[in-house]
Structure P
Amino acid sequence: MAKTSPKASAGRTGAPPINIGIGEKDRAAIAKGLSHLLADTYTLYLTTHNFHWNVTGPMFNTLHVMFMTQYTELWAAVDPVAERIRSLGHPAPGSYAQFSKLASVPDVPTTPPKALEMVRILVKGHEAVARTARELFPVADKADDQPTADLLTQRLTVHEQTAWMLRSLLEE
C-alpha cells in the first residue's frame, strides 16, 4: 500500500469545499445580511421579553400574554436564521457584543416605559427588522438563493403583521 503525504491525507479527511451553486462572494454577502437579521431579531426578542416581565397598568393581562406570544415566536426565529448562516459556510454571531454592533434595533430602555410606550417601541422594532430582511432580499434573489429568500419572506410576514397588530393598539 502506497503512503500518502500528510497534505494529501488532510485533503481527504477534511470537509470538502462548499459547492451548493452559490459562489463564495455571494454566500459571504448573504451571511453578512443574515447576521444583521439575526442581531435585530435577538435584540427585539430581548426587548419583548423584558416588556413581558415589566408591563403594568390596565392592559397588563392583554399585553403580558401578547408579549409572551411575540417573544416565543422571536425566540423560535433565531435558530433558523443562524443555521442558514452556517449552511452558507460562515459563523453565526452569538454574543451581545456582536449583536450590539450588528443590530439596527436599539437595546431595551434600562427603565421600563409605560405600557403604550412599550407598544410603540415594539412597532418600531418590528418595522426595523422587516427593513433589514427586505434589504437582503435582492442579494439573495440575485444569487438565486431560494432558501434564504423563503426565510426572508417568512420573517417579513411575521414582522409586518406584528407591527400592524401592535399599531392597532395605539389607535383611538
Structure Q
Amino acid sequence: MLQENRDKVLELARKADILCYLWGPFLQKPLDETGAQEWDFMAFANLAFPGSLVSAALPSMRAAGWGRILLFGGTRTDEVRGFFTNPAYGAVKTGLSSLAKSVALSYAREGITCNVLCPGFVESGRHDAQTAAALAEKMPDGLLIREEEVAEAAVFLLRGALFNGISLRIDKGWEPKFI
C-alpha cells in the first residue's frame, strides 16, 4: 500500500514547510531468518522512502529559506550498534541518523534542520495488555512513554535551529538487560 501511494505522498512533501516521517514497520527476526523481500521492504519503508520524501521537500524549503524535517528512528537506533532480535529494523532505522546529519551539513545555512527522534517503548494502544505490561516492566521507572511526551519532544526539535543533525533518544535511559 505504501508503494502504491508513493507519488501522492511525494507530491505533498514537495509543498511541505515541516516534514515529519514517523511511520516504519517493525520486524523482529534474527538475521538468518530474514529473507530478501523482508530486507527490501524494511529498507524501503524505513529508509529509502523517508529519504525520498526529504529529497522531495528540500527544493521548496530551500526556496523559502526555512524548513524543518523530523524523522523517527527506533529504540536505540540513535547510533550504530548491533541487534540480536531485530537487526534489519535496527540497521535501516540507524541509517536515518546519517540522513539527518547530511541534511544538517548541506542545508543549515538555508534555514533547514533535520533531526531524528528515537523513542523507547511507547504507550500507543497498539499492544495487548500483556505485551504493554512486559514492555513497561523493562523501563527504568516501570512506565511506558506517553504519546504526549513523544509529541513534546518532537515539538522541541522542530521549534528552533539549535538542534540540527542530531538523533535524540527519549527512552528514560533504558538499556537492554543481558543475563
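Please treat every number below as a calculation from the coordinates, not as lab data. Model, not experiment: these values are computed from the prediction. Cβ atoms are built from the backbone, for glycine too; each structure is taken alone.
For helix-only ellipticity at 222 nm (-39500 (n - 2.57) for each DSSP H run of 4 or more, over all residues; to 500), the calculated result is -25500, so let me know which of P, Q that is. Structure P accounts for this read-out. Kindly point out which one of P, Q the value 17.1 was derived from, the read-out being Kirkwood radius over Cα pairs in Å. For Kirkwood radius over Cα pairs in Å, the value 17.1 is produced by structure Q. Determine which structure produced the value 5.1 for distance in nm of label points 7 Å out along Cα→Cβ at positions 66 and 130, calculated from the coordinates; the candidates are P, Q. Only one of P, Q returns 5.1 for distance in nm of label points 7 Å out along Cα→Cβ at positions 66 and 130, namely Q.
Where is mean count of other Cβ atoms within 10 Å over residues 106-113 largest, in which of P, Q?
Q
Source structure of the calculated read-out (relative contact order in percent (Cα under 8 Å, 6 or more apart), 23) within P, Q: Q.
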